[in-house]
1. Here log10 I(q)/I(0) by the Debye sum over Cα atoms at q = 0.09, 0.18, 0.19, 0.22 Å⁻¹ was calculated and came to -0.46, -1.08, -1.12, -1.28; which of the structures P, Q, R was it taken from?
2. A value of 1.00 was computed for FRET efficiency 1/(1 + (r/R0)^6) of positions 45 and 101 (r between Cβ atoms, R0 = 25 Å, to 0.05); which of P, Q, R is the source structure?
3. Matching task: 3.0 is the computed value of distance in nm of label points 7 Å out along Cα→Cβ at positions 37 and 53. Pick the structure from P, Q, R.
4. Of structures P, Q, R, which gives -25500 when helix-only ellipticity at 222 nm (-39500 (n - 2.57) for each DSSP H run of 4 or more, over all residues; to 500) is computed from the coordinates?
Structure P
Amino acid sequence: MNQYVIELMLGLLAGVFSGVTGILPVGVLLIMFEYLGIGTYSTNLGAIALLNLFPISIGSFWNFYKNKSVNYSMGFILLLSIIVGGYFGSLLVVDKEYKLSKKSIKYITSFLGFVIGIAFLISAQSE
């Protein structure tokens, strides 16, 4: 299947997931790209960083805005702090002096995904 069609389908699925959960499924996208042999791990991370430059959740934001369900002060604080954190975090991937191995990045990603998954399972059980 054409690589662009696969990327389009994964992007649509990621958008639906993001709209439903509010969480960007970048880990899933990275694994799927690697499994399907699309790009290299570092160039896929770069594509994800490019993705985060754009207001990718504008569609879901609009619905929350219409329902007056947006905490603007929290949103802007998070936006600015994520910009700074993203800069320093990316140095750990691309900077020659600090560069983490692909294996280390995957361990970090899987650990965070596991912890987040467990936290949501516990939260769902308490509903």
Structure Q
Amino acid sequence: MLGQALQRTADNSGMLLQVALNYSGRAELVDTFNRLLQDAAPNLSPAPVNEETIANSLYTAGVPDPDLLIRTSGEMRISNFLLWQIAYSEIYITPTLWPDFRRRHLFEAIVEFQRRSRRYGGL
């Protein structure tokens, strides 16, 4: 397995570093939806999409965005979970596996969350 990975990457000549300054994933999606609408119907003037229209069309429409995402099992990824909704959520990662997650683990996450200063994307 390792030998195959080495073969596949043997000709790599460098890495790519992307720096996103003043980036908003939600703004990117809004722009993308509007571009798709324009490309799909260039002669029509569809109502432009904005963050509110997207939020109101999600599975969780009418439900507030989560303040805290608790990620169990020590995983350092969000696994395609509520990508739009957790844009400003605080993330708490615990090594505890989900089947073993108990009330005390929840309290630990809440105490850690309460120590944080929320900036909602601001400086």
Structure R
Amino acid sequence: MSITHVQLLSVPVTNQDRARDFYVDTLGFELVSDVRMGPDMRWVMVKPPGGQTALTLVTWFPTMSAGSLKGTVLETDDLDADAARLLGLGVAVSGIENAPWGRFVQFEDPDGNGLILQASAGAG
């Protein structure tokens, strides 16, 4: 097999506009695409600046209920500043936790999808 990276991950949401605004305005992701796919479907894709993996903010997978995605890890170069920024924007962020692999905080997007913001040990 010649797999090189994960290109796309679907994040189940209830409101694509609200989710897009959270990932773009709050987390600083780039809006890659926001286009209609039909009368009741949109392709909304975001990604971290310079990242290879994008997220699609989806409403159309009946087996993926909004808020069911847990454990998505986002890497940061400045955990303290980013956690403080999220708190300042009203995002409920856990306290910073230490682990052998680095430091991290946990929080949720507006639909309850669980995210981890992590600064890996030895990174940077």
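Every read-out reported here was derived from the displayed coordinates using simple, explicitly stated rules and does not represent laboratory data. Bear in mind the structure is a predicted one, so any value in this text is a computation, not a measurement. Cβ atoms are built from the backbone, for glycine too; each structure is taken alone.
1. Values: P: -0.32, -1.26, -1.36, -1.53; Q: -0.46, -1.08, -1.12, -1.28; R: -0.26, -1.01, -1.11, -1.38.
Derived from the structure labelled Q.
2. The read-out comes from structure P.
3. For distance in nm of label points 7 Å out along Cα→Cβ at positions 37 and 53, the value 3.0 is produced by structure P.
4. P
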